[in-house]
1. Supply the structure label, taken from P, Q, corresponding to relative contact order in percent (Cα under 8 Å, 6 or more apart) with the calculated value 14.
2. As an exercise: P(r) over Cα pairs in 5 Å bins from 0, in percent, for residues 131-306 alone, calculated from one structure in P, Q, equals 1, 7, 15, 19, 20, 17, 11, 6, 2, 1, 0. Which structure is it?
3. Mean count of other Cβ atoms within 10 Å over residues 259-266 was computed and gave 20.6; which structure, P, Q, did it come from?
4. For distance in nm of label points 7 Å out along Cα→Cβ at positions 251 and 339, which of P, Q scores largest?
5. Out of P, Q, which structure matches 27.5 when mean count of other Cβ atoms within 10 Å over residues 123-130 is calculated?
6. Out of P, Q, which structure matches -13500 when helix-only ellipticity at 222 nm (-39500 (n - 2.57) for each DSSP H run of 4 or more, over all residues; to 500) is calculated?
7. Assuming 4.0 is distance in nm of label points 7 Å out along Cα→Cβ at positions 91 and 267 as calculated from a single structure, say which of P, Q it is.
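Here, each number is a calculation from the coordinates, and none is a lab measurement. All values reported here derive from a predicted model rather than from experimental measurement. Cβ atoms are built from the backbone, for glycine too; each structure is taken alone.
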Structure P
Amino acid sequence: MKKQIAILGSTGSIGTQALQVIEEHSDRYEAYVLTANNRVEELIEQARKFKPEAVVIANEAKYNQLKEALADLPIKVYAGEEALCQIVTDENIDMVLTAMVGYAGLKPTMNAIRAKKAIALANKETLVVAGELINELAQQFGTPILPVDSEHSAVFQCLAGEIGNPIDKVILTASGGPFRTYSLEQLATVTKAQALKHPNWDMGAKITIDSASMMNKGFEVIEAKWLFGVRPDQIEVVVHPQSIIHSMVQFEDSSIKAQLGLPDMRLPIQYAFSYPDRLHASFPRLDFKTCTQLTFEQPDTKRFRNLALAYEALDKGGNMPCIINAANEVVVSAFLNDRISFLGMSDVIEKCMQQVSFIEKPTYEDYVATDKLTRIMANELI
């Protein structure tokens, strides 16, 4: 029996690479559901190629276009946020890859967990916003969560065979992004065109800006706490410009294990799909004849304040990570639309953290309200 996979966000960077993995291992995997937010043309193309059981377009205005384009195929066509949340509970689905961008991934992920679907988690905002809630749900329903982020997949791979061995610390590597060597003065004038040129990874627009501002790494620190059960002071960030070591784990005997590979998201996607097995892959191999230097630096939180703000949010807990995520989504969108400066993004995020009401033990409804209020405030501050 082939594993039936639902891909939430199939037209994005992770989604398209996941389809490459499915194509390469078509004897093992099938795309059962494909979903997109707005990119209806790409979704039509994917549906015609992979012939899933169903497709969902979140933007209801694009429903008719999708329906008409697939009228000659026996593919069920749905639209809207509610359809997205319902489709993940289909009894034939074995695994849900959450590759949607942002807060929008939270509700469908929660529904998939309740339906006991294995989660391949690529939507980092889900754990950032509501890590405690997601962990409780996963334990309650016995649902496995497999990390797809390259850094968390690396930690996960380092922990294989280490059950019962206490972790001293998790070391997340960061490329440093395109502005690693920039001064504060230079950062004040950088443009979105510069920020969108990542030195090592080819990703979607939002995560590329988050990488440039180091908010992406801040979110990964928050994620690591929930995925691996470590304290904030056990999570270290090290800048590693070559992006060959994807992350490391230090154990209490001082030994460090690291996972290495070329920067290619298909590897962590495939590992999440196949875990605990490893499958043959056609991806390029790391060659130490050409890779002759691995370097490390400390992150500078004076120039990249978002990393410090993320640690602050994690220490505070409650709905604070939800606040930082909502504010960040608003400012990144504003930066991509030339409405705010690169350094101005951190100013708005910090003000939202200071001004939005703090809730120590938030419910799901509290997260929804916090997200909404923070977005309103962030927009007013821009």
Structure Q
Amino acid sequence: MTVYLYGSYASYVTAKTRSYLLKKGVPFVERVPGHPRFREHVRANTLNHRIPQLELSDGSAIQDSVAIMDTLEEIYPEPSVYPPGLKQQTLARLFEVLVDGLLGRPAWHYRWNYMEENYGFVGREFGRSFKPQGTNEEIDHFGEIIAQRMESKRSGMGASEEALPVFESFYLDALEVLENHFVTTPYLFGGMPSVADFALMGPLFGHLARDPEPARIMKQLAPRVFRWTEAMNTPHIQSPEFADFEMAFDSGDQISEGALNLFRLCLEAAGQLIPRTAEIYNEWVMDKLNEPDNTMISKEVDEPSIGRFETVLRGVTIQNSASLYSLWVHQRTLEWFGSNEDDERETISEFLSEFGAEKMLAMKLKRALTRVNNHIALGPIN
């Protein structure tokens, strides 16, 4: 079954999906969103312009990297992107939301706040996604339109002048942790890529390994990380550097110190975001308990936020958006946690308590979230 991926090499979330399809061995053809099929059929099917989108062999389409992965994991369950160990899988699933909190802001910062260094490359990358054979003048025009649309997101990143050095410090710290990890191990949890590795590909390849300024830093300070992004864009599980490494997750539920260090860094940068968002949502949704299931939160905004809150990172106050999309992504982990036996949940909770992270899975949403026509919507009351 050949599927069609509509995305862009300049896209954070397309980077996750492309790598997943390659490593999973799913036959696919990649097309840009300027392709006539996307405009005339796919976008009309999903009622959404966001990439990535995946057209299946029956002509149906899926929008959103997480929804795409969830769908294909059911079709292609082996090899699973979830490590078998209970603690391993807990971390892998939490990384899916925490990595965005750690590296999403640096990715956006380096792209949009280093315009002189980046824009000649990034702007035309956007433009080529819509007119791939266009002249420089034509792709500059389309690039400017997309850049203006993307730059509007900066308000949700808490990107004050005081915050920018903090974002850069987290980028440098993440590079150091990962550079050390990739000395001896090809992926976060051993010899197979997991959902956590694909989560990392969003910021690391979609922005930071390709945009000129952060790519310069990565190549100078963390060449193994840059090489990892290259290897993650091939269909081979074993890279030349790890040709004899067993293609398996670490045995016995082992977790490397590198993965644990990345988890600690993620918690420092983003450990408050989901619990605080859940608190805001539970208060907000009290007025929505009588709304029917599948009611869209907003027909105009597919990934709405419902408020703002402050956190303090490395001594600097950061403004944050309460993102219902992030909460929906995390809800899947809450559901998985709840599906485990009592003793397994106790083991997971005790493990997370070692890092002060037990709140990540202790929360309960008063009303589930779902997606309707690729918009976040209200689900059943819990």
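1. Source structure for this number: P.
2. Only structure P yields this read-out.
3. Structure Q accounts for this read-out.
4. Greatest value across P, Q: structure P.
5. Answer for the origin of the read-out: P.
6. Here the read-out was taken from P.
7. Matching structure: P.
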